[in-house]
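K.L.:
The structures considered in this document are given below.
Readers should treat all values here as calculations from the given coordinates under stated rules, not as data from a laboratory. These figures come from a predicted structure and were not determined experimentally. Cβ atoms are built from the backbone, for glycine too; each structure is taken alone.
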Structure P
């Protein structure tokens, strides 16, 4: 049964790839996304699906849709809880974004600088990775919105 499911998944991945290659706009957008350090074939495809499936007006809306916004833990009189990610979106895409963020903290100059700044300020590594995931989504959104390859903002 597992073997059957794996071959079906490979078939679906092939169909998705063929669909993207048939349409010039999708193919170009995927190439734009892959210009971002930390974004590979899998994340580029997933972000094309997410951003293309909805009409997001801003990068923060897209981040919120994926569940990458911080929420405060407030309950009654205890308002000193630590913030965490809302996790309201698709957990599969979030898991893939996590791995992409881990890579981006090493190779993407903007995300690397943000990660270093947050961990130096005393944020936990997981919290800084959550911020890196959000930043990665926002960079993807910006690259597609402006139709230009990624250019690092940090020097």
Structure Q
């Protein structure tokens, strides 16, 4: 849950809202500026933009992009966040990598033409059985069930950590 500080939000209102959410059993985080997408959605869509770009430019197909993520850095995200990782490897190394790689990453402010084309063709993912990948009803159901199972296990693990 993101508690967002608007232009007219007082520090006191921000703190009270944060505490109410915490007392309600939520895990609030403070977003200090009211910007489109706030925190998590901005990060999620930046990742999606690059994943779609990789497919669009023929670097890898959609299944491979997903497989690469599911079996690499994404497995550590619940316990080692991106900025914590940067601190762990060293900001000097992070800077060196950024100096090299950022110019090669997707930076368009517009949605991918491939994404737009798929939507125009009615390829909407699970809803239609076709998106970046082909989804049978059984495959889509299995994906949803796997997500639910994972989230339940993750929630239990989080509770045990406290």
Structure R
């Protein structure tokens, strides 16, 4: 489809705030596109759109490595790791965020207050959260912080005997 500068006033709200373009510009444009309006009617094409680099997810036997790509307004860390990359590893997972291990849970409510954990969020990506807190603050993580998901060994580690 390409990229277009959303200039046409008839495809946005009458009053456009300086800070809420998602509601005032993007949502109306998306609704018009969904109704079949030709994208070229929204405004002139952009010849050189800025493309952001998305951190690559590296898959190695038994593990997936990615990074934090976004922190939401609650302090949850959204990662580059998609749910489909985690599912093959089964439920015996070790998840490390910047070197700190967190458990995999099903929902935010499965976490104890103030404790961190990982879950698959509504966007289909692995998220790191702290119930009633901020994962960003607790884990001192930000965009680019490494996240590694690996299969937990099924064999227990036995302590060495002292001689």
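K.L.:
Please compute relative contact order in percent (Cα under 8 Å, 6 or more apart) for structures P, Q, R and give me the label with the greatest value.
P.N.:
P
K.L.:
Given a value of 0.95 for FRET efficiency 1/(1 + (r/R0)^6) of positions 54 and 126 (r between Cβ atoms, R0 = 25 Å, to 0.05), calculated from one of P, Q, R, which structure does it belong to?
P.N.:
This value belongs to structure R.
K.L.:
A follow-up question, please. Which of P, Q, R yields 10, 36, 33, 15, 5, 1 for P(r) over Cα pairs in 10 Å bins from 0, in percent, as computed?
P.N.:
P
K.L.:
Something else now. So helix-only ellipticity at 222 nm (-39500 (n - 2.57) for each DSSP H run of 4 or more, over all residues; to 500), computed for just one structure, reads -18000; which one of P, Q, R is that?
P.N.:
It traces back to Q.
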